[in-house]
Structure 1
C-alpha cells in the first residue's frame, strides 16, 4: 500500500496534517520514577495503567489520569521488561525480554502472581498479543520471528522478520498488526500469519517503528522511534496526523525515541522512552 508519493509525505511531515480530521492536545506527563518505559496497557476495567519499565526490570502501575505511581511488580525476576497484554480472563502476559520468555500472571488489583511462562523458539521477545482466538502471539526481536502459542505450546511461526516489536489486534477482531521494526514497516497479518498488507518506509517514512494501538474507527497510531514521532494512519491508509517535528526534544509534542502507545476513547498515553516518562494526550475529532 503506497497512498502517498515521497513528495507528499515530506510535505506532511513538515507542514502537519493534510486534513484536519483529528488533533491531539497534551495534558501532562509522569514524574521521574520510570527508566526507559516501553509499551503500556490499561487493565480491562480501565482502573490502572500497566507500564513496561525496562530500565527498572518491572511493570510499573500508574493511575491513568494523574500518572502517579501506585505499585509495581517483577523487580525480583524480570529483566528488560518490554511489553504487556491481557487476555479475556484478565491474565497478564509480560515480555520478559532479557530472560527470553513471556511470563504469565494472574492479577488481583495491583498484585501479580506468576502462573506460567512461554519460551519455545523465542529470543528477546518484545511484543505479545493475547488474541481472542485463545492463542498468544509473541514477537521475538532477537530471533527475528513471530511465534504462536496455544495452551502453552508453540503451534505456528513466521520467520524472516527483523527485530519485530508490537503486535495488536486489527479492527476486524481477527487480523493482527505487526511492527517489523528492523525493516521499517508494519504488516497486517491474518491470524494464520499470512501477509495481507504492508505499510512501508517509502510510503510513511518509518525509521524503527515500534509499538502501536488503534482508534475506535480502525486508525492505527504508531510510535516511530528513531524519527521521534507518533504517526496516525487512517484505516484507508492516509497519514492524518504526526506528533513530533522529527528532532529529539522534551515538552508538549516533543519526544525522544518514543515507544509505547495506548488508547481508550479520547485518551492517548505514550511512553516517551528517551525522556523516561509517560505522557497523556486528549484526542479531538473534527466533523
Structure 2
C-alpha cells in the first residue's frame, strides 16, 4: 500500500470538545462540569482532492471518548477551565485489529470575559495549555494514536448570548481560535464552532452546531527528517451536529447529540453521537 494511502488511513486526530454553555459566565464561586460520552465511527476517507473512498479491506475506525470538561468562577470576569479525556480507539479490517486507549490531551487554562453586554451577551478570551498524558508508539500503532503527543497552546475568542427581542429566548455561541503544538512538525490548527439554539418549552432546548477545523504543518505529513509519519497533520473537515437537552433539575441538564462529517480533505469521514450532562453548583 502506498504511503499516501496509509496517511489517509490515520484519522486519529479526533479532538472531541463538548463545551455546552462554555461561552456563558459560570458565576463567582460556582462550578461547571460537563461529563461526556462520545461514540464515533468511520468507514471511509476523503483524499487530497476531496474524493471519498472506502478504507481498504473493509477497514473500520471506532473511537469512544469519556471525558470531563469543567470550569470554576474565580470572579465575575475570570474562570479556571479544564478538560480531562480518556480515549479508546480501535481500527479493524479483514487483515488487522489494532486497539489503543489511554488518557489523551489534558487541557488547563483560564477564561477572561472582555465584556458583558447588558447581561445577555458576553465576549470572552480563553487561553489553554495542552498537556499529553501518553507517548506515541508509532511502531505499534499506525491507525489509533491518541493525539499529536506534544504539548501545545490554544487561544479562543468566544461571543455568546441570548436574544431578548428578535427571535426571543434563542441563544448562540460563536467561537474562533487557533491551536499550536510545540513539536517541530506542529501542527497549527484553526477552528470555529457556531451554535444556535432554541427553547422548545420551559424544560427542553434544541441546538445546531457547525464545527470546522483546518490543520497544517511546515512538513506536511512527514517528520522533520522528511520521513513518513503516522500522524495526520495536514487536513480539514466540516462537521454538522444536532442536539436536544432537557432540564433534569434546577442545576442539571441532560443532552443527546448526533453529528456527521459533511466535507473534508485528507481525513476520515464518519458520524456518531454524544451523551452529556451540564451541571452547575
Structure 3
C-alpha cells in the first residue's frame, strides 16, 4: 500500500457542486479579459540572490481563486520560493509543493510556518523530484496545479542585462550565472527540445493525482537562447498536449507596471519586442475519459 502524504482536499464552502470555484460573477467576468496585471507586496521575495525568478503572490491568489473552492487541494510541482503555498494559505486552500533544492523547500516552509490563527488548511513543501508526485499524492485529489517551471537553460549562462539602459546594465546581476542548480534532473539544465520532452514526461506521470477536469496553469516566457528567439510557450503547449492534456486558454501577464527604464533594444535596425514586459499563463485541463474518447 502506498504511503501518501496526509492532506485534505475537502471543500469548506457551500457552493453548488458543479461550480468551478467560489468566485463571484463580477470577478469571473474580470478574469475573462485575458490580460492580467499584478503588483508585488512586501511579503514577495524580490532578492534574486535568494531566488532568481519569482512571480507575485497576487498572481497565485488570482489563479487559485478562479479555479478552486475553499479547502480544495492545490499543487505546485516546482515550488521554488513557495509563493503558491503562501497564496493558498491566505485563501484557505490545502497545498503541496515539490522542489529538488532543499534551500528552496526550507524557504517555502519558513514562509508558511505561521498560519493565521484557526486556519483550517495545511500547506507544505517537499524536497523531491516532480517525477515522484504520483507516488506521494493520493489519486484524484488535486483540483489545481499552478507553477512556473525552470525555463529550459536560459539562466544557465552569464547574465548580460541587454534589456537594461546604460549603466543600469552593470548591476549586481551582471555577469552572474543565476541557475537554480546543476542537478541533471533540473529542467533548467536542459536544451529546449529536452525541456519539452521532460515537461511532457513529468506531467504525464502526474495525471493520476488530478481530479476530473482539474486545471493546470503554467507560467512561462519566451527567451533568447544562443542568439535565437525560442517560443517556450509553444514548447509547453506541445508538451502538455502530448501528455494528454487539453489546451484551454492563454492569459497574458502584463508586466509593464513593474518594468522600469528598459533599454532601447535593437534600435534603429532590428525590431525586437521586450520579453520582460509580458509573460504567458497557459491554462490546461485534464479531460474526462469519455470526452477524450470523442
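Numbers at a glance
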{"item": "Ranking 1, 2, 3 by mean projected area of the Cα convex hull in nm², the structure that comes out highest", "result": "3"}
{"item": "Test item: log10 I(q)/I(0) by the Debye sum over Cα atoms at q = 0.15, 0.25 Å⁻¹, for residues 85-140 alone calculated as -0.44, -1.00, pick one of 1, 2, 3", "result": "3"}
{"item": "For 1.02 (Cα Rg over 2.2 N^0.38 Å, for residues 53-100 alone, calculated) the corresponding structure among 1, 2, 3", "result": "3"}
{"item": "Which of 1, 2, 3 yields 17.0 [mean count of other Cβ atoms within 10 Å over residues 133-140, calculated]", "result": "3"}
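Throughout, read-outs are computed from the coordinates displayed, never taken from laboratory work. Just so you know, these numbers come straight off a predicted model, no measurement behind them. Cβ atoms are built from the backbone, for glycine too; each structure is taken alone.
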